Structure I
């Protein structure tokens, strides 16, 4: 499926602002590099790569723009979304390459069910769940701060799965999930994802769901809820 309509307009307009270009230029085939334009990258000092179909857009710190532009010349989007390609293109400059992650979007409530057993909670209520999750799982789920909205599913009085909405496009609408390791594979993440997604669409019009391409269970949840993929990204930490 292809993202279209008002959701496509909202998403492409936001990305065009991040990369400092028009919407028409955003997905024009080819690759180009721009210096960091707006605060949408939240002060990230490395290289940010966004790819879709045969298009790749790259944001880099001003001192790195010339070197990155030379490195990516004549390379396709598929190659530029491979972590190993960056290690060879900028030898000695790459500390770590993260991703790729898939970006998925939804603006309709039609296919969403109800998650009656999920409650909105304060972040402090997630302390026990946090203690049972790895730093990697907690971070990938977007639970790094206390801002946003949080949703929890309890079993026997214990929170076994949580969802959150962090800010995207000026509103809490970026969906993240985490499940207690001992309670995975039982549909809990699907339930909290449903509740968080519904809340995001009701308040912001569009929900975004990001997941590592290699995280098949998380991406399956997004597909089940009706999210449509529209771009992938890498983020690169420099030495």
Structure II
């Protein structure tokens, strides 16, 4: 199947194949509220540079869906997940660190879609990432989007059933019924209701924005990007500022 970056942005395959050893060492954090395009931009960056697209939400979802109903802790986590409340940082931290170390051993660059989500996670993850990748190879992107647009975007978004690829609201994708990446059925997530989205947006403000303050204090330059633009413009802005 045609490369997603090629299909979406009209680049040549040769453009997407121009990778460097330097880029392969990067760990890129894409942070932003629900609906800001974290998943889409992480997907594009992963394709562009050959990185692993690290979706914390996907790891959490798999853990919860595979949990035993007799496990009281995981049933509590499932209830939080279904109502839009962030899961317990200590558990998420454990799952994330395990995966980070696994990927580093494989020599893979990483794009984090929405991680770290809390200050507790950031305090645990940053020292590990700095040790494995080097501070200079950790990039932080903040996608900005207000609450009204977050609700508007997420109430209508679709993902593919098999691998949860986000489907952009582009004219060329509006009438399709199967995923252009893996051919699976397109679905609307049960969590994407206005009520749950409002809770998740407030959770982002209360629990994720302190992560940006923490990163600033640790000496990181936050790449600020207006997320309320066409996907290709957001991606272009990210690429331009990544090498600044």
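Here is how the numbers come out for the structure above:
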{"item": "Volume of the Cα convex hull per residue in Å³, for residues 126-197 alone derived as 164 - corresponding label from I, II", "result": "II"}
{"item": "Which of I, II leads on FRET efficiency 1/(1 + (r/R0)^6) of positions 102 and 150 (r between Cβ atoms, R0 = 25 Å, to 0.05), largest value", "result": "I"}
{"item": "Structure responsible for -8500, with helix-only ellipticity at 222 nm (-39500 (n - 2.57) for each DSSP H run of 4 or more, over all residues; to 500) calculated and labels I, II on offer", "result": "I"}
{"item": "Ranking I, II by distance in nm of label points 7 Å out along Cα→Cβ at positions 94 and 110, the structure that comes out highest", "result": "I"}
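Only the coordinates and a few stated rules stand behind these numbers; no lab work does. Everything quoted here is computed from the prediction, not taken from an experiment. Cβ atoms are built from the backbone, for glycine too; each structure is taken alone.
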